[in-house]
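Chemist: Some structures are shown below for you to check.
All of the numbers you see were taken from the coordinates with simple rules; none came from a lab. Note that this is a predicted model, so its numbers are computed, not measured. Cβ atoms are built from the backbone, for glycine too; each structure is taken alone.
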Structure P
Amino acid sequence: MLTGQFLNIDYKNGKIGDTQFIPKVIPCSNGIIYLIDGVLSPTTDDLFQLLQKDGRFEIFTKAITASRQGKLFQNMHGLYTSFAPTDKAFQKLPKGVLDSLFKPENDERLEDIIKHHITSGVYAVGKVPGYKSLGVADVVPLSAFGQQLNFKVNKKTRTIDGARILEQDIPAANGVIHVIDEVILPVQDGILDILREEPRFSILVSLLDKTGLDLPVASSSSYTIFAPTNEAWKKEPYAKLVKNPTGEARERLYGLLSRHVIVGKHVSENGLVFSKLRTIHGAPIYLTREGNDRRISNIPIVETDKEGFNGLVNVINSVIPDQMELPEGDISTVDAIEFIQETLENASPIYSKGEYEKCWRFYTYKGYEFLSKYSIFLDTSTRRTLTNAIADNQPVYQFADNAWSSRNAFRNVLRFLERKEDRIIDSYLMEVPDRARFGR
C-alpha cells in the first residue's frame with residue numbers, strides 16, 4: 001500500500017485484508033476502483049507486538065525477551081520475516097528441553113534458536129510485487145543465526161526447515177509472519193555426521209573412510225554431497241568394487257566418489273532450473289530442476305538439502321557414473337549456434353499451441369543450460385540481455401509476453417553468434433585464399 005505496508009488479497013474469494021470486495025472493477029482514466037464493505041486500517045504493530053497480541057505465541061515471545069532479541073523483532077528501520085512456532089510447537093520438544101532453554105547456562109543456545117526464526121527481508125509465500133517469494137528459483141533465506149532456511153512444497157504442504165507452515169503472510173508494520181508447527185533448531189552436525197547417523201549410508205561412509213575423502217567432507221569448508229544409499233552400491237558394477245576396495249578398485253572408487261562431492265553449498269530444491277557445478281576434482285556436473293523433479297547428472301534426487309553446518313546432503317538411489325565429458329575448451333561457436341537453433345525450433349510449437357507458461361519455462365531452462373555451457377562465446381551485453389529475459393520474475397499472467405521476450409533474446413544471441421562465426425570464417429579464408437568458399 002502507499003503506507004509501505006503489506007496487505008493480503010484473495011482475489012478468488014473476494015477478500016482484501018479483513019474486508020470483502022466486488023471483483024468487478026470500475027475503470028477510470030488513471031486506474032481502477034474496487035468497492036469494499038469496510039475500512040482498511042494500517043497496522044502499527046511490529047512483529048513482536050503482533051505475536052504478543054495473537055495469543056498463540058506466549059512461549060515464543062517469552063523466549064524472544066529472555067534471549068534479549070526483542071529489538072530485532074521490533075526494528076522499524078528494516079523489513080523482516082519471522083517463522084513463528086506456536087505454543088503447541090514448543091510443547092513438542094522432548095521433555096525437559098523446553099524448561100532447560102530458559103536456564104542461565106543455556107542463554108547462548110536460546111539466542112541461537114530465536115535468531116534462526118527470523119530473517120532480514122520479506123520472504124512471502126504469496127506473490128509480492130518487488131520481492132522474491134519462497135520457492136522461487138535461487139531464493140534461499142538466511143536466518144539471523146546465519147544458516148539457511150530451506151523451503152519445500154510437497155503437494156499442498158509447505159515447510160520451512162521441516163516445520164509445516166500453518167498460516168502464511170500475516171502482515172506487520174515491519175514485515176510478515178508465517179505460523180509454523182515446530183521449533184526449527186539450528187544444525188550442529190556436519191554433513192559427515194549426518195551420513196554416519198543414518199544406516200542407509202553405511203557403505204558410502206565406509207568408502208569415504210577407505211578412500212580418504214572423509215577428511216575433506218568433515219572439514220569446515222562447504223560442500224554439497226549427493227549421497228547414494230546402500231541399495232545403489234549393491235548394484236553392479238559397483239558391488240564388486242565395494243567388496244574389495246583396494247588397489248585399482250580403490251582408485252576407481254575414489255574417482256566415483258569424487259563426482260558426488262561438490263565444492264560449495266548448492267541448493268537443489270529451489271536452485272536455478274539448470275546449473276553447472278564443479279566436483280571436488282574440478283569436473284563439471286549438472287544440477288537440474290523441472291517442476292517437482294530434481295536431478296544431478298540426470299539421476300533423480302529423492303531427498304533434497306539435508307543441512308549440516310558445513311554443507312548439504314542430497315539423497316540419491318543411484319551412483320553417478322564416472323564419465324569424462326568433452327573438454328570444455330573443445331566446445332565451439334558452431335555448437336552454441338546449433339543449441340540456439342534447436343531451442344527455437346522446439347519452442348515454436350509449444351507457443352503455437354497456446355501453452356505460454358510452458359513455453360516460457362522451456363526457454364528459462366534452456367537459457368540457463370546455454371549460459372552454463374556456452375556463455376564464454378557471448379559479450380557482456382548479450383549475456384546480460386539473455387539473463388534478464390529468462391530470470392524468474394514471479395509472473396502470474398502475461399506468460400505469452402514473457403515467452404516472446406525470451407524468444408527474442410534467443411534470436412539476439414543467435415545473430416550475435418552467427419556474425420561472430422562469419423568473422424572467424426572470413427579471417428580463415430583470408431589466410432588460405434585458395435580454399436573453397438562453401439557457396440560464398
Structure Q
Amino acid sequence: MIAAWALYRVLAPALGALAPWARFLASPAERPFWNERMGDAAVEGGCHAWVHSASLGEAVAVGPLVRELTALQPAARLYLTATTRSGRARLRGLGMHATLAPIDSPQAARRFFRGVRPERLFLVETELWPHWLLRARRERVPVAIVSARLSERSRRRYAMLGGGLRDLVRGLDAVLCQTDDDAARWLALGARPERTAVVGNLKHDALPERPPDRLAARTEAGLDRTRPVLVLGSVRPGEARVIAGAWRALPDAERRRWQVVAVPRHAQAAAEIRYEALRAGVGDAGGHVPSGDAWRWDDRPGVLNGYYATADIAIVCGSLGPYAGHNPMEPAACGCAVVTGRRHRSQQQSVALLQRHGAIDVVRDGRDLELVLQRLTADEAWRTTRGQRALAAVREARGGAKRAVARLASWDLWPAA
C-alpha cells in the first residue's frame with residue numbers, strides 16, 4: 001500500500017510535465033479545453049469557494065448547493081469546475097465562472113490555485129484528488145466533501161493508497177454524507193468523526209417539481225391529453241425487447257387506451273433499440289400520437305423530465321439489463337407510479353427510500369414486469385396511490401443542500417471571510 005502511494009506521487013508529477021504536450025494527441029473536441037485541464041484559470045480578486053463536481057450527474061447537485069451558499073453570503077464569488085465537458089456545460093448554465101478542472105498533477109494544481117485563489121474547496125460526492133488536497137493543505141485552504149458518497153468498492157481502492165491518502169482524508173474539514181452507510185465508509189477511510197455528518201443527497205433538491213397540470217403537459221408534448229401515458233425512461237440496448245414483450249401480453253383494449261413514449265439513454269443506440277422493439281411487435285408512431293403497439297421514440301437530449309411530467313406510469317430503465325440503473329426519483333418527483341428493474345446498483349439509496357414509502361415496483365424479469373403493468377394500467381386508484389406515495393418520498397428526500405450549508409456554517413466553513 002505504501003508502494004502504491006509512492007508510485008502515485010512519482011507518476012503524477014511526471015504526467016503533469018508531459019501533459020501540456022499531449023494536447024496534440026487529444027481529440028479535436030478536447031483540444032480547445034486543454035489549457036483548462038492544465039489549470040490555466042484566473043479570477044480577479046480570487047474566489048470565496050471553488051466548487052467541483054465530476055460529471056453531468058454530480059453537476060446537478062451544484063445548483064442547489066450554490067443557491068444555499070449564496071443565500072447565506074449573497075455576494076459570494078464562486079468558481080465551478082467539472083471533469084467532463086457535459087458537466088462543464090451544465091455548470092456554465094448557473095451563470096458563474098465554470099471551467100474544466102485541472103488534472104491531478106502538482107503543476108496543474110499549483111497553477112490553478114495561484115490563478116483562482118480559492119478560500120474554500122467544496123468537492124461534490126467522491127472527488128479525492130491527492131495533489132489538489134496537498135496543494136489545499138499547503139495553501140491552508142479548508143476542504144469539505146458535500147453530498148459525500150463512497151461505495152465499498154471505492155473505499156477499498158482508496159485504501160490501497162495507504163497512510164498517505166488516509167492522512168489527507170483525516171485532514172478534511174468536513175465530510176457531509178448522503179447516508180449512514182456512506183458515513184461509515186468515510187470514517188473507515190480516516191474521516192474525523194467530529195467532522196462527519198449525514199445531510200442527504202443534494203441531487204434530490206434539483207429534482208423537478210410536480211407538474212401543476214398533467215393534462216396541459218401532455219398537450220405541450222404533442223400527446224392526447226385524454227389518454228394515460230406510460231414513459232420508458234433512459235432505455236438501453238436489450239431492454240426494449242423485454243418491455244415490448246410485457247407490453248404485448250396486456251389485453252389489446254388496454255394497450256389501445258394508453259400512449260407509450262420511449263426515450264433512449266443514448267441517441268447513438270436509438271436505432272438499435274427501436275429495431276429490438278420492432279422485432280418484438282412494437283412499431284414506431286413517428287411524429288404522431290402514440291397508440292397501442294406504436295410507440296413514440298424521442299432521442300433528443302433533455303426531454304425526459306418533460307415526458308415524466310405527462311406520465312401516469314414510468315419504467316426507469318438501465319435496470320432491466322447490466323447497466324446499474326438510472327434515477328427513479330425523477331419520475332417520482334412528477335407523481336408517477338414508478339417501476340424499475342432489479343439491476344439498480346447505482347440507485348440503491350433512492351430505490352430503498354421509495355420502497356420504504358411503498359412507491360416503487362422492482363421487477364425481476366419480463367414476466368414480473370407484465371404482472372406489474374397489468375395492475376398499474378388497469379387500476380387507476382392504485383396508480384394514483386403509488387404516485388402520491390412517490391411524492392411523499394421526494395418531500396422527505398429534499399433539503400440536503402440547506403442541511404449541508406447549515407452544517408458548514410456551524411463549523412465556521414461558511415460564509416467565507
Structure R
Amino acid sequence: MTKIKIAVIVFILLLGLILRLHNYSLYPQRGASSDEYTYSFLGISLLTKHMPISWSAYTAYKNLQHLTINNLYFPIVYPYFDHPPFAGIIVGGWSILFGQDSFVEVKLKTVRLVPIFLSTASQLLVFLLGWKIFNFKTGIWALLIYSTTTIFAISSRVVFAENVLIPLMLLSIYLFYVFKNKITTARTIMLSILCGLSFWTKELGIATFLTMLYFFISYKIKPKFLLLLVATSTLLILSYGLYGMYFDWDLFREVFSLQAERDVGPRTLLYLISTPIIVNKVYFDGWYLFGIISFFLSFLDYNKNKILLIPSLIYFLLLIFSLTEQGEMGWYMIPMFPFMAIFSARLLVDSLRKQSIFVLLMLLIVGLYNIHYLYEVPFGLTPLAFRLLMFIMFGPFILAILFNKDRFFRFLGNVWFYIFIVSNVILTYNYIHPA
C-alpha cells in the first residue's frame with residue numbers, strides 16, 4: 001500500500017473521529033436513553049462493590065432503591081441481570097479511571113468516549129474487510145459511508161453494548177478470513193475467546209459464535225479445530241450461567257424469562273427495514289435504507305459475499321427472533337451498520353464498473369433525502385425547484401445510458417457519491433437530536 005493510500009485512510013479515520021466527537025456530550029441529549037447509564041453503573045458496582053448493581057424496570061427484583069441524579073430517576077436493583085457485564089466492565093473501568101467511581105459522579109462526557117474510540121477501531125475493520133474481501137476502492141467507500149453517515153456516526157457515540165459488540169464481531173470475521181487457510185490451535189482459541197466475549201457483551205452476541213461455527217463447517221476446517229471452537233466457546237458462554245448462580249440463580253432465571261416474553265412477531269421485519277432510528281428518534285437517513293437494500297441484494301452473489309453475509313444475516317434473524325414488534329429502540333440495529341456500509345460500497349463499485357442502474361437507486365434514495373435535509377428544511381421546496389433538482393440528478397445519467405457512454409456514466413457516479421459523502425459530513429456535523 002502506498003503512502004498516499006495510507007494518508008487517505010488516516011484522513012477518513014480522523015474525519016470519522018471528529019464527527020463523532022463534535023457535540024458528543026450534547027447530542028443525543030442526556031436521558032434520550034437511560035440505558036447509557038446502565039453499563040456505567042453495572043461496571044462501577046462490579047469493580048468497586050463486587051456486586052452487579054444497576055437500574056432496571058423489571059418488577060422481578062426485590063432489592064430496590066430509588067435514586068435521582070439531576071432530575072433523572074433510576075430504580076436501582078441488585079443483583080442486576082438485565083445485561084451481561086463485559087460492556088459494563090469496560091465502561092465502568094473507564095469511568096473509575098477518571099475518578100467517577102460512584103453512580104452520581106458518572107458523566108456522559110466521560111463514558112461516551114468509550115464507544116467513540118471503539119468506533120474508530122470498527123471503522124478501520126470496516127475498511128480492512130472491504131479491502132481484503134473485495135478491493136481497495138470498496139474498502140475506502142465503505143469506510144467513507146460508515147465514517148460520515150449521520151445515523152451511523154451519531155449512534156456510534158452512545159454508550160450501548162452494541163458499540164462494544166461491533167469491534168468484537170468484525171475482528172473475529174477479519175481474523176477468520178486471514179486465518180482460514182491455516183487454522184491452528186492458538187488461532188482457534190483466539191476466535192473462541194472473541195465468541196465468548198461477544199456473548200458476555202450482549203446475549204445477541206451469540207451471533208459471533210454461530211458465525212464461526214458456520215464458517216468452520218463451511219470451509220471444512222479440520223474436525224479437531226471445530227471441536228475445540230465448540231468446546232471453548234460453549235464453556236465461555238455457559239459460564240454466564242455460573243455468573244448468575246453465584247449471585248442469585250432464581251432471580252437470574254426469572255429475569256431471563258421476562259426478557260423472553262417480549263411481543264415478537266413478523267411485523268418486526270417491516271419495522272427494522274423501514275424505520276431508521278437514532279437512539280429514540282426516527283431519522284430517515286437515505287444510506288440506512290440503501291444499506292438495507294444492498295444487504296438483501298448481496299444474496300444474489302452468495303459465494304462472494306458469504307464472509308459478511310452470514311454474520312449479518314444471523315444477527316438480523318436473531319433481531320427478528322427476539323426484538324419487540326415496535327418501539328423506538330434504534331440501538332439494536334447498530335451492529336448491522338458496518339455490514340450495510342460495506343454492502344453499499346460493494347454494490348456501488350460493481351454497479352459503476354458494469355454501468356448498472358443500481359447507481360440510480362443511490363440517487364433516488366440518498367439523493368432525495370439529501371434534498372429534504374439540505375434544501376427543503378432550511379429553504380423550503382417549491383414544485384419547480386424539486387423537479388429541477390431531480391432533473392440535475394437523473395438527466396445526465398439517463399443520457400449516458402441512452403448513448404452508452406460508459407466513462408461518463410462512471411464519472412457521474414463517482415461525482416455524486418462524493419457529493420453525498422460531503423453532504424453526510426455537513427448533516428452529521430450539524431446534527432441536533434430532537435428533544
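Chemist: Taking Rg/Rh (Cα atoms, Kirkwood Rh) as the criterion, which structure among P, Q, R has the greatest value?
Modeler: Structure P gives the largest value of Rg/Rh (Cα atoms, Kirkwood Rh) among P, Q, R.
Chemist: Moving to a separate point now. Looking at distance in nm of label points 7 Å out along Cα→Cβ at positions 147 and 283, point out which structure of P, Q, R has the largest value.
Modeler: Comparing P, Q, R by distance in nm of label points 7 Å out along Cα→Cβ at positions 147 and 283, the maximum is at Q.
Chemist: When you work out FRET efficiency 1/(1 + (r/R0)^6) of positions 83 and 275 (r between Cβ atoms, R0 = 25 Å, to 0.05) for each of the structures P, Q, R, which one comes out largest?
Modeler: R
Chemist: State the single structure among P, Q, R that was used to calculate distance in nm of label points 7 Å out along Cα→Cβ at positions 75 and 163, giving 2.6.
Modeler: Source structure for this number: R.
Chemist: Where is Kirkwood radius over Cα pairs in Å, for residues 211-378 alone largest, in which of P, Q, R?
Modeler: Working: P: 17.7; Q: 15.5; R: 18.9.
The structure with the largest value is R.
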